[in-house]
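Just below sit the structures, each encoded as structure tokens.
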Structure P
Amino acid sequence: MIKLYESGVYVVNGTELCNDAQEASARAGAPVSEEEARKGTMAYGIIRDHNHSDSMTRLQLKYDSMASHDITYVGIIQTARASGMKEFPLPYLLTNCHNSLCAVGGTINEDDHKFALSAAHKYGGIYVPTNLGNIHSLDREIMAGCGKMILGSDSHTRYGALGTLAVGEGGGELAKQLVGRTYDFTYPGIIAIYLTGEPNPGVGPHDVALSIVGAVYRNGYVKNKVMEFVGPGIRNLPIEYRNAIDVMTTETTCWSSIWITDEETKGYYERIGRPEAYTEMRPAKAAYYDGCVYIDLSTIECTIAMPMHPSNVFTIHEFLENAQEILAETEKNVNSKMKGASIRLVEKYHDGAFWVEQGEIAGCSGGTFDNICAAADILRGKSCGNGSFSLSIYPGSLPAYEELCRNGRMADLVAAGVIMRECFCGPCFGAGDCPANGEFSIRHTTRNFPNREGSKPGEGQLSVTALMDARSIAATAVNGGRLTAASDLDVVYSNPVYNFDGGIYEKRVYNGWGKAEPDYELKFGPNIKDWPEMPALTDDLLLKVCSYITDPVTTTDELIPSGETSSYRSNPERLSEFALSRRDPEYVGRSKVMRQMERDREAGKGLTDEVKAVYAALTKAGIKNSPEETDIGSTIFANMPGDGSAREQAASCQRVMGASANLAVQYATKRYRSNCINWGMVPFLVKDPSVFALGDYIFVPGIRAAVLENKESIQAYVVKMDGTVTEFEVSTGPLTEPERQIIADGCLINYYRNN
């Protein structure tokens, strides 16, 4: 059972739920007020200790450490270099877990790795070579600590189960920390995630996590808030079970997460050789929460998240009972979103069962030691079969890989026909084990967005992914690809201890923290390019709508595809060619035309006849304009853009392609909106997007002054090709003072250059 409370709650002693202050006072044995109880959450204390402003409403945070992987660190370091950084002011972990295959683009992936190693020397960073572990497994084992805050340029930066408030953001926010600035944010709401009961055998952490995502994603219950895990059920969960739930909190659109810590947490830190990182963390005797998600763990069943979102959740039994109906609806939804390819799912249900072709257990959510050992317990002495089904497993870190070798679980898996892979994040974002066209993959990874399995619909290729727990994936493997809930098997789980060998990291990781070498030369590969110059915001702004997306949500994967495109993320111009390439293939061509118009205007070459006609229509309507002094840019409209990844390139690619703004009814996440701001794009909000359409022009007079003054309402004008001019209202939402100036200056790099 999962229940969402409609109002705030009190939690007493970290375990007792109370509906009001009177009940909380009685149970606490002392008077309780909401004002003081709000300060009793674990999140409040951690945020307070990292806040550098004199207000607990408008926060200015500095983090204890940061982490980036090889899709993001080049751009971040390049931004910070251009902004005046001389050395890393805090421990900065540079991992190589996304582009570690080095299979696309020749030498460019490994060139990025060598750049990172040289940067670790020059600026005093921590460099982790390829295949030692994925970013989040490494951060858990190397950097997490009770009461700490960690900032990462990957959306699944979540270490709440280890007492660490961790946040995934776009690269601009990390660059701010590298130049000594703060992370500015309004104090978030805090939601209690109250756990009671104990999971049944065969039910794993992904089953719990997906059930939570399904309950809170669409209604925005925890959007941009902190999920604080409390309640008596926590003690029934091993630490890796908690870690695997926690990393999936990102898919709820929450800002961060934190858990009560206990002897289980303490034992984890002792096993990995960092006992000093442990502190008992609990809410105050009485703590107030803005809402509550009540979860009885004993009621959670084995679960599947159908394509193409982690919130599209069914229990496996529910799915099998209604398979043809659910498959028909899924097939319809998938094919309506894809261009250039289609898939047939209904026919995969036959002989009284649903059949899948591939299983993957990988990364920060699936590749934990406990998950893999549970899969080995299910598969020991059995076989995946010699049919079309295959199963690959990617351990999260090399120490976990080593222990799986030592304790025999890897031998059990290999003997059953499992392919054991390196420590690599690829199956999570479409760069590892792409199925054949038309196939269905089940994965214990974090996301099943479009093309996360690596297919290319534009080239006629389409396969899809569903999310499941490692246990049910292994149960399906035992049955040769027949979808099976692990709870339907009679298995004795051995639950072996993870004996961590930190010597692996000591031998291979370069730790330059506190030992910057300013004269060390950065090593640039031919694909590593500087950011192009971005123009400052002019007094007025003319935009052409170059993409108009009416889907309820537009993911970052649609704004800039994941997968093989990641190899070009050190080359802003080349990567920008992929912007919206799978969602709106004509966008790049349209935006390029606008970018050239602006370049011609800046060069004094005059305006095109189309733009002249737009200004003529404005003049005829009595709207003052100054064509020679107005920036011409492109824009996109999407109802709710930015769900998913923290990758800043979802915004920067639009900017490089000539975009000056985004138009949205709302933004899916704080981090995507921040990415737009940090790249100088105005994050417009619109109440009635039907007033404009694809190909229309939008004129926003006085935009620079409006941004700098943070006006609540801004007048804009739609100009259609028939000369019709319609006035409508836009806004930017609240902007901090630095955010206003960043937009006015044109981007974060310009802001630091000017200040």
Structure Q
Amino acid sequence: MTETSHLAPVAAMLPSDRFLDRELSWLAFNQRVLELAQDQDMELLERVKYISIFASNLDEFFMVRVAGLKRRLATGLAKKTISGKLPSEVHAEVLAQSYEAMKEASKTFNDSILPALVASGIEILRWEELTSDERQAMSKLFEEQVFPVLTPLAVDPSHPFPYISGLSLNLAVVVKNPSAGDELFARVKVPPSLPRFIEVSRQRFVPLEDVISGHLDKLFPGMQVLQYHAFRVTRNEELEVEEDDAENLLQALERELMRRRFGPAVRLEVENSIDPHVLDLIISELGVDHNEVFRLTGPLDHESLLELVNLNREDLKAPVFISRTSTALAEVESSTAPDILDVMRHREVLLHHPYDSFSTSMQLFLEQASNDPNVLAIKQTLYRTSGDSPIVDALINAAEMGKQVLAVVEIKARFDEQNNIDWSRKLEEAGVHVVYGIVGLKTHAKLCLVVRNDGGKLNRYVHIGTGNYNPRTARYYEDYGLLTTDPKIGEDVASLFNHLSGYGVQGEYHRLIVAPKGLRTGLVSRIEREIEHVRNGYSGHIRIKCNSIVDETIIDALYRASQAGVKIDILVRGICALRPGVTGYSENIRVRSVLGRFLEHSRVYDFANAGDRETWLGSPDLMHRNLDRRVETLVRINPQDSETIVEVIDLGMSDNTASWHLQPDGEWIRKHEDENGEPLINYQELLINRFPIARSAADSPIPRRIDTILNKVGLFGSH
């Protein structure tokens, strides 16, 4: 099924150090997120949001990637990574860089964000800073809402050290028995079911752990509380499941989800004030090394700061953005929903979320299809979606109306496993045919197929996208989608669904490229074609927009293209193992990254092709897992839509656009001001403001002179 992952032959001049380390590249991405939190020109609660995202990202990185490194070290595997580093070297660098980044984040929060919050009337106080009246109110709250759910766990010869669940916030407490004189250790878990920040009065908050620590005498009556310290553990939470038939897979996955909570510790966060003896006890019991201990200025767990972002302080947030209905579906906003299937019969529709509303496009397409008496069948891939998803509801509705409905569910979507199991069973109970794809491969493709009887002729209506069918994330994930009735695309998608649900060998496709069989070779052949065009006197140009680029074969092909004179522009959100701008093999490659209020998530691969441009969009990034271990799809879009997408990529790559530029040594340099200190163009805000109808009049400031900005960038022309 899968393509070979061996490196293609490369020119002799390509050096052995031509790849950047993927783990360190990811840390560089998260550093860019932290830089947004440090940007004092940004709305204050947006900065709080970014520091929360920084922390959440790092949690997942440790649970998966650092845990994987530690597992390799434990098994004695010493094979060098593609960057030429030993796993032990990468692990040490990752720990050191992560520690420095977390200390920087803590300093940013305490020295910059926290004072700015206070100046804006929002206070996060410690217990000793509360007034007597506030303490009294918190004592009442503790008695009624906190104390009943707490369970202090003692550690002594008859009580072994308790299991500490991953990412839980805990208090290490040392108490003294006045009569016996001995000191005892106990652990108190801060309940995750309660808000982390308790509002003591209007926009004055105290951390929950402070409320608990202020009442430890209630938890340990008759004991003298000597000290208490907050700490937090990160564990290996990567799943390892052997696949068999579908039902066994479900059961095995549920068992593994139970075991996940007991994975080995990979990081220990403690407050700077922790007593050395208490720290030694925790280190010993958890089995972590000293270089895995991160001593930080409290409060710990910055991810929970997201609670503050939900405050009713619109003056401290980015202006409200309201997605519009795509003009291709409805020329003007109206109270009447567009007939999506009717529009699709007349034209292909390119969607760009969140600028184009997901709810009035893809979601409405599926809802209308589920209610249409002439629709006979619906087939849908589901990788991640929300538990109360209207997508799931539409599929259930269609099944209940007697339509044939197939859902290809990826229940192993990382950290969404339990959620996906739950609504998979909900679909099955409603009569939806649920399959779990192909053994050994994750189904990551974003596909929806509707079969309709149009006056006696069966036609296929298709949606292919770059993003998950999740209405919630579609409001802030940037993605493309294509609605089409093209017969060749319909035939391709129908064939792929049959391959996923039945038996058969993956065949040839007309307007699709499908992984794992043909994606790597398909992209490399098109890169090589650009090289041939340059040799024949044409100007070669490749544009790539993706989340990550790691695959060595693809990178080496791009290096060869650069050597031949092909211009290569890469707009990447996260990891990039390619070194751009190196004389001799990558001087024709530029790599840039745009981060902002929307998460850049779309994947686009564009080839100039001597004037007969090919632009492909779809689900895959350029990583081994996407090319070898997943079912992924790319679809070729029509020339008019191709021009639209290329204009957006060129905007992201423009020297007048605020972005980060990747240097040959792996450093990312932020460029957000011109030589006169004037701010460069905000790529996402520009796309928002091209369509002022996307904002409500009550929320929107006066739009900027969009024509002036567009002309400055040299794109789009005048509108």
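Figure out for me which of the structures P, Q the number 2.6 belongs to, where distance in nm of label points 7 Å out along Cα→Cβ at positions 42 and 322 was derived from the coordinates. Here the read-out was taken from Q. Work out which structure the value 20.4 belongs to, where mean count of other Cβ atoms within 10 Å over residues 26-33 was derived from one of P, Q. Considering all the candidates, the number was obtained from Q. Comparing distance in nm of label points 7 Å out along Cα→Cβ at positions 178 and 530 across structures P, Q, the highest figure is found for Q.
Please state which of the structures P, Q yields 4.8 when distance in nm of label points 7 Å out along Cα→Cβ at positions 282 and 394 is computed from it. Matching structure: Q. Comparing mean count of other Cβ atoms within 10 Å over residues 202-209 across structures P, Q, the highest figure is found for P. Each of structures P, Q was scored by Cα Rg over 2.2 N^0.38 Å, for residues 514-561 alone; the highest score is held by P. Have a look at P, Q and say which one yields 39, 27, 14 for semi-axes √(5λ) of the Cα gyration tensor in Å, for residues 354-593 alone, as calculated. Going label by label, the one that fits is P. Which of P, Q yields 27.3, 93 for Rg and Dmax of the Cα atoms in Å, as computed? The read-out was computed on structure Q. With Rg/Rh (Cα atoms, Kirkwood Rh), for residues 130-553 alone computed over the structures P, Q, the top value is the one for Q, the highest of the group.
Each reported figure results from applying straightforward, stated rules to the coordinates on display, with no laboratory input. Note that the structure is predicted; figures quoted are calculated from it, not measured. Cβ atoms are built from the backbone, for glycine too; each structure is taken alone.
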